[in-house]
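J.: Pasting the structures here.
Every number here is computed from the coordinates shown, using simple stated rules; none is lab data. Keep in mind the model is a prediction, meaning the values are calculated, not measured. Cβ atoms are built from the backbone, for glycine too; each structure is taken alone.
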Structure I
Amino acid sequence: MIKLRVNSGKSLSVRKGEKLIHALSRAGLLITAACGGKGQCGLCQVKILNPNPAGKFENELIPAIKRRQGYRLACRYRIDSDTSVILPVIRSRKRKPISDLGLALDLGTTVIKGSTIDMATGKVNSHAKTYNLQNNYGADIVTRISIALDGKYQILRKLLLNSIMQLTKQLGIRNPINTVVVGNPVMSSFFLNKPLIGLARYPFNSEVNEEHTLTDTPGYVFPAIASFVGGDTLAGILAAGLDRAIEPTLYIDLGTNGEVVLATRERIYVTSTAAGPAFEGVGINSGTLAVPGAVARVFIRQKQIIFQTINKKRPIGFCASGLIDMTAVLLQSGYLKDNGRLRWSFEYKGLLLIQDDIRKLQLSIGAIHTGIKLLLKKAGLSAVKIKKIILTGEFGSTLDPQAMMCIGLLPNIKAKIIGKPDMALNGALMVLKNNKLLRSLKEIKKKCLHVDIAREPSFEKTYIKSLSLTPWN
């Protein structure tokens with residue numbers, strides 16, 4: 001066996017040829033690789049003493065000066081001899097201690113978010129987010145289910161729990177007096193240590209469709225609605241007030257599962273789509289979360305492309321809103337065809353978009369587009385009947401409705417469009433503040449009708465048409 005020494009003081013025994021990121025994960029050492037270890041995001045950089053020569057991915061993603069200092073990608077580096085690695089030190093901000101803190105968690109496939117509140121006043125005390133370390137083993141839930149059933153369930157569960165531990169350190173909380181958790185059915189299953197076999201094959205039943213109370217600490221886990229539509233969607237419906245909708249309203253979560261909800265006075269139609277993580281910046285060459293420096297808006301002024309970044313910091317990548325705007329600008333300027341063909345790679349201010357990036361975004365757009373159309377068909381409505389569209393997800397502070405309609409993400413209609421990040425987390429906070437709302441959740445579930453769009457007769461035809469980056473209604 002080979003020795004791996006870490007600056008945290010740990011010394012590990014590893015197999016020759018083992019990937020560095022897997023060895024670190026087994027030891028509970030936190031490394032983010034949002035692309036699933038494919039060498040695309042560049043987030044898993046670590047410093048190695050006397051490293052092996054840099055490979056193709058490291059030459060592309062790590063600046064030359066850092067490569068010379070010994071930085072390599074943990075997801076690509078294979079250990080072939082005794083190795084010493086220096087991991088980045090994560091420091092938590094010191095916060096004023098409050099004894100009566102409650103904790104709300106949103107367990108996302110790509111990103112985990114949390115907030116603490118002062119239970120005495122109901123005021124939010126802290127808010128933070130972190131990458132889900134399960135990304136090291138795959139960016140989507142189908143891949144993770146497969147890996148879990150292949151004998152690595154507890155490894156993936158440990159990664160999720162380590163991610164939550166990292167988040168709670170950022171939030172400055174150890175022992176909340178109450179906890180409310182929301183998540184998609186796969187993440188909730190991992191959290192509750194429930195089997196995933198039911199979600200591996202049709203009819204895709206999970207063991208988290210009923211509410212769960214935590215046993216080791218006071219807390220509550222939102223139940224899933226059905227299939228891959230989880231408690232996070234239920235929380236979003238609660239926060240958006242969709243159970244009280246008078247006019248047809250769309251609710252769309254621009255996340256990996258791409259949940260789409262159509263609320264009418266009589267019914268709430270729900271589905272999940274295989275949108276993938278493009279809207280969360282994963283797998284996109286210059287993708288990122290909505291953090292300081294993320295490009296949140298793109299537009300043309302006097303024939304010049306203008307980037308607006310979060311907190312006016314130096315551009316580090318495109319979050320969802322910036323990526324949507326950039327795609328619309330490329331379409332309008334002729335760089336990009338409506339079939340998704342990029343005439344040539346686009347690079348500006350150090351940010352690169354290539355054909356593969358556009359294809360991934362195109363698949364995400366097509367998935368959401370298809371979900372909207374098939375829910376409308378199930379409800380017997382046309383797109384023009386929609387009066388309001390609520391979008392949630394990992395985007396910047398603003399979303400441009402015209403850009404979203406231009407690329408075919410939303411129907412080209414005169415509806416009120418509202419961007420509200422963190423709706424699922426807001427629903428969890430509402431219940432944390434007022435547990436009487438638990439009765440409302442049961443009524444909402446009764447009103448929901450799950451639509452398995454993949455089994456709808458017109459699914460394939462609708463999806464193929466939805467891949468065109470053109471306006472529709």
Structure II
Amino acid sequence: MRFAPSPTGSPHIGNIRTALFTWLFARKHGGVFILRIEDTDRARYVEGSVQEIMDSLRWLGLDWDEGPYFQSQRLPLYREVAEKLVKTGHAYRCYCTPERLEELRRQQEAAKQPTGYDRKCRYLSDDERAKIEAEGTPYVIRFAMPLEGETVFHDEIRGEIRFENALIDDFVMLKSDGFPTYHLASVTDDHHMGITHVIRGEEWISSTPRHVQMYLALGWEMPKFAHLPMILGTDRKKLSKRHGSVQFVEYIQQGYLPEAMFNFLALLGWSADEDRELYSREELIERFDLSGVQENPAIFDGQKLLWMNGVYIRRKPIEELTQLCLPYLQEAGLMPQNPSPEQIEYAQRVIALEAERMKLLSEVVPLTEYFFRDRLEYEEKGVRKWFTQPYVPQMLEMLIERYTALEPFDLEHIEATTRSVAEELGVGAAQVIHPTRVAVSGRTVGPGLFEMIEVMGKERVLQRLRAALEMIRQGAKG
């Protein structure tokens with residue numbers, strides 16, 4: 001099996017889904033997973049995209065057994081195959097200029113005819129061909145498609161598929177610059193690399209009759225074909241930016257876990273026919289089979305991916321989760337590049353409080369930044385609702401006094417002390433808990449107040465209570 005991307009840009013979800021299905025099939029059946037870079041379209045080549053492809057595969061844990069092979073380094077092999085087909089009468093040199101081909105297309109469109117090559121050079125006499133070649137005219141090599149009958153092949157997902165040969169033009173195999181087209185390079189490499197199963201997107205179905213005819217002309221054993229369903233958004237339209245990220249690297253940057261993405265992509269067009277959605281890598285290898293791949297389009301549900309990622313985040317040991325979150329905290333300036341053991345321990349305790357609400361690793365910054373920053377940004381609605389209550393200044397003074405003397409400063413004693421302040425003030429516990437939360441975090445929602453105060457520690461909490469009290473007093477003076 002092979003994964004054969006073109007380095008024409010950053011890999012997208014569809015590319016990586018194809019790689020995953022191919023990898024699962026190879027691992028399930030003890031096969032070889034080959035990485036082949038189809039870089040023969042030099043005009044569309046994007047610098048850095050090969051590295052992005054390999055980085056994405058490594059991140060997802062899709063290790064390859066051979067490669068990467070680069071088609072641009074195998075040009076003599078493709079020319080050899082093309083010339084062989086010319087000699088056997090299955091291909092021919094075409095000398096038509098780009099200008100003639102463009103004019104032909106315009107005429108066909110004006111006449112409302114199907115566009116395609118008119119096979120002019122297929123019927124040149126030997127004398128005509130010799131004269132043109134003597135002039136040094138550039139040429140491409142085209143495959144001579146059968147003019148009658150049908151090309152029939154079996155798709156492992158869709159069953160028997162038929163194409164009328166008369167509707168398929170004589171396609172270019174080898175360009176004038178010596179580079180092959182996808183058709184020639186793909187068929188040649190699949191044969192020489194011993195590929196037994198070609199798993200690719202359904203957009204390649206229309207190319208398959210061309211490949212079948214090339215296999216027949218060359219007398220090569222044909223691989224089995226499986227064309228995966230397209231991926232649509234929840235609105236059943238082609239996946240695009242409006243459905244979220246399309247480029248795979250963006251999901252990595254946002255903080256999706258490879259385990260979650262692996263699980264999610266495996267179910268994008270495939271099912272084990274079980275009433276469950278969470279699978280380990282080993283379980284997916286054991287269950288995966290092409291018979292479970294659906295023919296209808298797969299629906300990319302970004303909310304489901306978020307949910308699944310949250311599940312996998314909550315499964316992580318807190319030490320590992322903290323290490324995964326650390327780069328995001330460092331980039332936001334919340335943690336130093338070389339944190340001390342004490343700083344790591346503090347981050348672990350903070351993240352443990354917020355892990356239940358985290359669906360992306362990148363969310364660690366907005367969820368926890370108030371634990372790390374020296375100056376708080378207060379939510380206006382919280383200030384307006386709670387800091388204007390007449391009892392709150394006295395409440396803050398009492399909390400500062402009680403917390404200062406409190407030993408040990410732990411969850412049990414923090415809760416008891418806070419509730420005792422509410423009793424002395426003659427208000428409900430909520431009337432103390434809510435303004436205290438705003439004072440120490442700047443927010444109206446978050447983890448349990450007493451757990452939050454314990455993690456922040458006495459010094460930080462007292463500093464914030466004093467700052468809130470000063471802000472209220474300054475506001476009263478103003």
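J.: Matching task: 34, 29, 21 is the computed value of semi-axes √(5λ) of the Cα gyration tensor in Å. Pick the structure from I, II.
T.: I
J.: While we're here: Going by distance in nm of label points 7 Å out along Cα→Cβ at positions 138 and 154, which of structures I, II comes out largest?
T.: II
J.: To which of I, II does the computed value -15500 (helix-only ellipticity at 222 nm (-39500 (n - 2.57) for each DSSP H run of 4 or more, over all residues; to 500)) belong?
T.: Details: I: -8500; II: -15500.
Only one of I, II returns -15500 for helix-only ellipticity at 222 nm (-39500 (n - 2.57) for each DSSP H run of 4 or more, over all residues; to 500), namely II.
J.: With FRET efficiency 1/(1 + (r/R0)^6) of positions 50 and 130 (r between Cβ atoms, R0 = 35 Å, to 0.05) computed per structure, which member of I, II shows the largest figure?
T.: With respect to FRET efficiency 1/(1 + (r/R0)^6) of positions 50 and 130 (r between Cβ atoms, R0 = 35 Å, to 0.05), the highest-scoring structure among I, II is I.
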